[in-house]
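Each structure below is given as structure tokens.
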Structure 1
Amino acid sequence: MGFRALGRQVSHQARWKKPVSAVYADASLPWEWTVELKAACDNAGIDFFSTPYDFEAADMLDPYVQVFKLGSGDITWLEMLTHVAGKGKPVILSSGASDILDVQRAVRTVEKINPQLALLQCNTNYTGDDDNFNHIHLNVLTTYHTMFPGVLTGLSDHTPGCATVLGAVALGGRIIEKHFTDDARREGPDHGFSMTPHTWREMVDRTRELERALGSPQKFVAGNERDTVVVQRRCVRAARDLPPGTVLTRDMLDVLRPAPEGAVNPFEIDRLLGRTLAAPLGAGQHLTWSHVAPLPAAPPRADNRAVAPAARAPSQTHAAAH
């Protein structure tokens, strides 16, 4: 029966100008090319790997690859997952057109045999339509990080451009899969949304910028903004000329820029109220704590410790027998 049993159900492949079998036949490469492709990748400094679609292909590829990629369509084929995981090499698994139960089942299957697993969020619609951005659901990567803390994550993407790639990297994705072509105007089902040498370079450059920008999760004054702390922040300043001995009230104080090092911060202003100036301040001059007289030492406290009365000797109770 094959695809006839699907009735009116169609996918993006319905747009193809050739039958699916013909497209796959045109794109298929002889297994004998594997050795040559591996050598070409080695010479170019590219890590060669490929996606097997059956046991025989996995066995053929094994001597030539350091990692296996498995497509979304095989996420429920546990025998295939087990066979490839048993090779002992890292496994990259796409998770398109699946739900979280499918993903959990697949992850358990691989990790029982091989902990070297990477999981890619994926949407398997290959049309390249702008509407597809509504269905990428990059936040699934956050779910994967929570549910599978030992698993690398990434994105297998079929949208034009690199917006989704940048989002995936920002959410912790470390592996990106994109289609590649030398000319996006070529005839064929995938060329329109594929990256070209130019757009690939752009994607990598923007990703490297993003990685630098993500930085540290710790919040601190960054090295290149230390000078702006003085210029942008406010400090406490005298609202008018104030002679020594002035007892400070709120109307005598302004909160103005800049804030030189050592100046009293606005959040400390309440601590100034009622304090006495030890040095004169001109109008607009910033306050430091050296302008303020120290608080008088607290008088020694009397020893008010209560002395417990001496305990009385316990009375003796006698029991009389009658």
Structure 2
Amino acid sequence: MTPLPEKADVLLERWKQEMQRLPLPAHIQVMEGEAGERMLRLAEAVIAVTGDEEAASRFDTGGDAYGDAGELGRLRRQQDFSIEGLVQEHVIIRNEYWNLFREQVDMKQVVDFHLEKRVNGCFDQLLQAAASAYHFEHSREMMENPLRDTVTGLYNKSYFHGRMIEELRRSVRYSHDITLVLFEMGEYGSLHDMQGDDRVGMVLRDIAASMARMTRDCDVVAHLGDGSFAVLLPETGWRGGQVMAERLNKYLRNELADMVAGEGSPQLYWGLASFPEEVRLPEKLYACAVEAMRSSHSLAGGGVAIYRSSGDGEGV
């Protein structure tokens, strides 16, 4: 049985309230007419999938929820929404759904990652449908999968940063740990010049496949571009993040030697930061992880640098 009976109206109202906070032009009627009707149907579909696995098919291509999301994306373009505004609307409904869910369920007793995977997959489909309709005149790759990096198939940078904002808001609201792991390939430009597009693309896809295989379904894995990758780990402190990063680092270092032709293999530079254990302000999580990753250039043996706070301030 769904833990959110008859909560579609509540979800819709919260969605509308948060949309009113966005810096949109005054003439845009975000929630009236056809747009409001589509929003209501989407809220009802999201609530339904909470307790009914079969309802997830409504979010597949050709399903009614997928169609409503596509039409809403088309309407948003007509209303002069930016693509950033479209993504932010997706973040809002996703965030408000999980806020509502956690108000109804004792999350200290129930952590259903299968449910989370199913619902988040439906949200991904909604954004894909909306962005595909919004970008209808753009490239086929963008139209078919606007959430994914075209080289690796992982989430792209734009989607990742939207999800990170959402997950940080949840972390603050429910006092849950969250850890961000970043890593980059050293001398990526030189590697690209020596190996060429096809070979480097193959290396990136192999790395992406390993990351997807060695992380949890609830983790958010992304290629940020130019050989830089990210893994966002909800409900995980820095120690758990360190275990995952070191295991993946060891595996990839061995694999890269076989992946890359010629002398030597690219060095991987790793950094991680965790909120609220070490990073005091959620908006600094990404910057702190970058700082840790930069500091790893001086570590012997290609280790993982961890951002640590101290009584006198914060640093690696």
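For the reader, a short list of remarks on this structure follows.
- Relative contact order in percent (Cα under 8 Å, 6 or more apart) from the coordinates reads 8; which among 1, 2: 1
- Among 1, 2, which structure scores highest (criterion: distance in nm of label points 7 Å out along Cα→Cβ at positions 120 and 280): 1
- Of the structures 1, 2, the one that -18500 was derived from, the read-out being helix-only ellipticity at 222 nm (-39500 (n - 2.57) for each DSSP H run of 4 or more, over all residues; to 500): 2
- If percent of Cα pairs over 33 Å apart is computed and equals 31, the structure in 1, 2: 2
- Comparison of 1, 2 - label where FRET efficiency 1/(1 + (r/R0)^6) of positions 72 and 232 (r between Cβ atoms, R0 = 41 Å, to 0.05) is highest: 2
Here, each number is a calculation from the coordinates, and none is a lab measurement. This is a predicted model, so every value here is computed, not measured. Cβ atoms are built from the backbone, for glycine too; each structure is taken alone.
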